[in-house]
Structures are given as C-alpha cells and as structure tokens.
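J.: Structures incoming, each one as structure tokens.
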Structure I
Amino acid sequence: MMRLLMANWHKWLALLVFMQLLIWLTTGLYFNSLMDSADNVTTERLVQHEGYLPGRQLYPVQAIAAPPPVAISLVWVLGSPYYQFDYNQPLHDYYLKQRRLFNATTGVPWQISPEQIAKIAEQAYSGRATGSKPVLISPPIDDLPRQQNPLWQVRFADEYSTAIYLDALTGHVIKHTNDRQRFDDLMFTLHFMDYSGSGFFNHPLIIVFATATCLLSLSGGYLLIFGSRQRPAAQSATPVTLTINFASTAEPARLEVRPTDTVFNALSKHNIELPSECGGAGTCGKCRVQCSADTPVNDVEHYHLSEQQLASGIRLGCQQLTGTCQQLQLPYR
C-alpha cells in the first residue's frame, strides 16, 4: 500500500509542480523576449514641486501645536513649503503611514484639495486625454495591491486607460500606470506567485510550493528505489513463454518474454496495450487480466479489485510478473 500511496502522491504533486513550472517558463520568456517596460507609460511627465526658500520667513516648528512626531521634514507642494510630521516610520512606503501637514509659513494644519490634485495630475500627464474628477480611494487598490494608504486617483480616457495615483496627503505622484503596465504587473504576479500582493518573494505560497517540490522529489526517489514490482529472488532470467488466450480467436498467442517483466510491460513490448491511465504505475487499476485463481495477490490488487474478482483470477497486469502469470485471458471475463 505504501507504493500505491507514494504513486498517487507523486502523480498529483507532479501535476501541481508542472503547472507552476509552465507558468515560470512562460512568464520568464515574456520577461526575456517581449517585455519592454520603458515603452509602457509614454505619457508620464515629472512634476516640479520645489520652490525657493531665500527671503521666506518660515514658521518656527517648535511653535506648532501638535503632538511631538518621530521625524519632521520640509516638503513642497506646487511651489509652497509644508512641514510634514511623521508619527511612524514604516519599513516600506506602501505600509500604513501616520502623518500630518502644516503650512510652513503660517503653522496651520493643511490638507490638499481636489482642485490641486487635478492640477498635479494634469502636469504629470503628457497625453491629450482629459483627466477625470479626482477620487480619494482606500485600499485595497487593484493597480497597487500592496498599498495600505489611501490615495487620490485620476483616470485619463486614452487608448491605454491611463491612471495616476497621488499621495492623499501631499499630492505627490505615487504611480503612473496603464494597461501595458498592468499586464507586466500580472506577469510579475504569476512569476513570483504573489497572488495576495504581499510584495515579498518569500511568502507562504512559495513555501508551500517549495515543500511540494521536495515531496515530489522524495516520492520519486522512493518509487525509483522501492517502487518497482518485487521480483522473486530465485526467479530465473531464462525467457519464458507467455500464453495469451484471446476471446476473439481460437488459437492462443505465445510470446517469448522475460520472467522479470510485468505482464503490462511484456505485452507492451509486443504491441499489445492493456487499458491504463497511469502507464503501469499501479494507481488506476485499469490493466486487468485473467490469470489462474491461485496467482499471488498483492496489496495494490486488493485495493483495486473485489474479493470476487480476485477469487476468479482477475489480476492487474502492472502487478503480475510473467514468471508467475504465464497464462492469461484477454479480455478478462
């Protein structure tokens, strides 16, 4: 039964691993031969936010009425300076951020307006299409599955459905994407199996697949070493005659075969194919032949055949050696 269990494991694991290997090969070929990310987003344009500080009187940071942050930085939005108070410092920019903005000349809290977002998006787009009304959206975001922060979205009705995503607080462009870039992103998702958008290669699905690949190798090694049909130690290598009685003919066929071959393999070498879905691995139970009732029975045959069938001499061709089943009926009765 262990051999049957291993054969079944090996079959299904091989299917699972094959599917992902096929995806890897296909996406790898795309990356190597077809992908040209430089030509994907041709309407992207850099936005100049910085202004000039000389002669400007900035509001003292210490005088701003706000809880003490872990970091303070000066940011520019459309030529105006603002203090950014950071209350956390995440490892990646797409992790959830806790921030506040204050006007650097007046010290009052500041929030960007949809009109300013529309202006920035227009500056960031070099195409001819008109942008939609800015929409503040919350995660999950289809184009940025890893993003955990709300973003402004402005869409442009061009041939590639361009979309610009901007920081909800500062209005700085986070991503400029279109249908071409979305297809590249899909290829990367398939290649790295990052279906949950974790952003990491070492995610749980990869670990599961690596484990499945190891189990495939181990089961294959077991079948290679222990999975072959056990041959009697005293079995002679001298060819024997396998007698086959066909229901459709009066005269039996006699084949010279090796006694260490299974009936399935011996018949296959003489162009007689038994029904099979597993190629003689012992997992389908289809390659049934009629032997004598006293022919030995193994665990695999007990699994696939009923007691009545076994008592009548029905056996599996992949489990019986020609040395132990030298006379058989095809098809079985």
Structure II
Amino acid sequence: MGCPRGIITGDPRFLRLLDAIGRVAPTPVSVLLQGESGTGKELLARLLHEKSGHGARPFLALNCAALCETLAESELFGHVSGAFTGALRDRKGIFEEAAGGTLFLDEIGDLSLAIQAKLLRVLQEGIIQRVGDATPRPVRFRLVAATHKDLREETRRGAFREDLFYRIHVVPIVLPPLREREGDIGLLVRAMLPRLAESFEKPIAGVSDEVARLLESYPWPGNVRELENELKRLVALAEPGSVLARRHLSERIRNGYREFTPEPATLQEKLDRLERSEILEVLDRTGGNKTQAARELGLSRQGLKNKLARYGIDRETASDGEDTIGTAPEEKCVLSD
C-alpha cells in the first residue's frame, strides 16, 4: 500500500506490515497491535480506520491503563441519571460513542478481569447496558486493541482472560522497535527537524556527523516518541542557523548507551546516584561549562573536577572554558533528502 501520509519508513519489515494493514483494513475483524511504547500503535490504528471504508465514522481512542477502576464501567458503558453519586444526567459510554466506527483500546492488558468479562460479552453479543439501566442497547464497532505486554504470558498467569485473548487476537500485528528499523532513524531525523525548526521559529542548518552517528547508534527504548523529544531538545538548545552538535544532546546519548545497572542497594550508593544525576543535569543546563556548573552546585572548580573523576563522567561532557551552548565550531553535515 506504499507509505501513507504521516508514516515515515523505508524499512522492509515495516513496509510489509503496512501492506498487511491495507489488506486487513476493509474487513471487520479485530486487530491486535503489539509492540513497545512509542512504536506508533495509535498511528496504525488510525490508519486501519482510514483504510476501512468507514473513515467518516467515529474513531475513538481510550488508554485502558489510565482508567480509574471505580469509573471504568461508566467510561465504557455509560450510565443513566442517578446511577451513582454525581451521575446527574444520562451519559453514553465509549462503546456507544464508537458505534459504526472504530474503537482503539490501548494497553488492553491493563483492564481488570471484571471489565475484561464485560468487554467479552459486548464483543460476542453486540449489546451493552449502561450503569444503572436494565435496558440492553445494540452496539457495533471495529475493535483495534494494543498492548506492550505479552498477552499469552498474561493468560498463563491468569491476569488476562483466555477467551478474550482469542477474541481480539484474530489478526495480530507486531510493530518493530525503532532500533530494528533499518535506516529509519536517519529518515525520521530528516523529516522531523524541518518541522520542529519551523514550529520553534528557529532555522537549523543540519546535524554534525557525530550527532548523526550517535543518534543512529542509540537503542531508543522509548522509540519514535523518544527520538522526537530528543530532537525537540536539540532544536531548543541550538543557536539559530547552527549545526546541531554533540554538546546539545542529552547525556545518555552524548556519552553513549550504557547497559542496565541494578538499582543502588545502600544509602551511600543512592546518594551517589542522586549527586551524579544532579551534576549531569547542571552540566547540561550550562552547556558543559564547569566554572558556571561549579558555581550553581556550590562547589569549587577543583571540587567539581574531583566529583567528575569520581563518577566517571566523560571529560567531553564538560569544558574548562566559558563557552556557552552553540558557540563552538562544528563540522557541518546537513542531513537532506
């Protein structure tokens, strides 16, 4: 189906996924989108809706993880006036609001077992009852569900109903994480930077070779959402018209990805972790200027140097002089289409 508007990819695996969505979209079957947070599950749910032939009908999205347990039933099924304290008027739930269109239930694995049972009945029988009302109401909608959890494992643990799993698992689609999408980090950077520069009203000349390399090598556990936030940071910190440089990057990316380390066990380890984090934050804010950072931290320059050595903070994170962000010359390498 090609690459639809709003989706940026050249990765063969992702392109095959888009082709499968194009074939499934016109059918009424339920689709389960699986993948890490930030991989674009809602974007693909909207694409399914647009390609379904019912694009003019409602598309409603609900994050199940954000549902308040006490009000979940009312949010989903609606209620009648007087059903509970505060129910001053009749109200449709999201099942009724989505009638004839598409309902996207994100993080469906976070629904309680009681609500799962009620959802299963809706999918099987096509009827709902508002809270406080005995009258059944017919509803029909296309369900697209999403989760970052392994629902098979959740069913084995008893945390997710097996019958509901098979009901929503008609067409499972697994979204690859950004780190596995061949060449897509560079494509996304080239597409996002001009848009962000325009929205910030700040022209950007491009990114340095080093920044391009660091962005490509970072594993992006937060996927496209994390990449976009990092680019916002880069544009916000850069001087107008400048080339985005290493000093503008977040510390975790600037100093390279480090393997996961266990949480500190002792009080001293926790204090050390906190102090290191604070030093890095101030160095980021001051553009690596050790004199200014030491002043903000209430330390002497030598005291700060000692702590940088103690915590193993990369020398390139901090500068000895009075440079400010965006003033040092960098080799220019403009990412272009």
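J.: When relative contact order in percent (Cα under 8 Å, 6 or more apart) is calculated, the result is 14; to which of the structures I, II does this value belong?
T.: Only structure I yields this read-out.
J.: On distance in nm of label points 7 Å out along Cα→Cβ at positions 171 and 291, which of the structures labelled I, II is highest?
T.: With respect to distance in nm of label points 7 Å out along Cα→Cβ at positions 171 and 291, the highest-scoring structure among I, II is I.
J.: Kindly point out which one of I, II the value 20.4 was derived from, the read-out being mean count of other Cβ atoms within 10 Å over residues 43-50.
T.: Only structure II yields this read-out.
J.: Among the shown structures I, II, from which was the value 36 of percent of Cα pairs over 38 Å apart calculated?
T.: II
J.: Right, here's the next one. helix-only ellipticity at 222 nm (-39500 (n - 2.57) for each DSSP H run of 4 or more, over all residues; to 500) was computed and gave -9000; which structure, I, II, did it come from?
T.: This value belongs to structure I.
J.: Check the numbers for distance in nm of label points 7 Å out along Cα→Cβ at positions 35 and 307 across I, II and tell me which is largest.
T.: Structure I comes out on top.
J.: A value of 3.3 was computed for distance in nm of label points 7 Å out along Cα→Cβ at positions 107 and 131; which of I, II is the source structure?
T.: Among I, II, the structure yielding 3.3 for distance in nm of label points 7 Å out along Cα→Cβ at positions 107 and 131 is I.
Every read-out reported here was derived from the displayed coordinates using simple, explicitly stated rules and does not represent laboratory data. Please read all numbers here as calculations on a predicted model, not as lab measurements. Cβ atoms are built from the backbone, for glycine too; each structure is taken alone.
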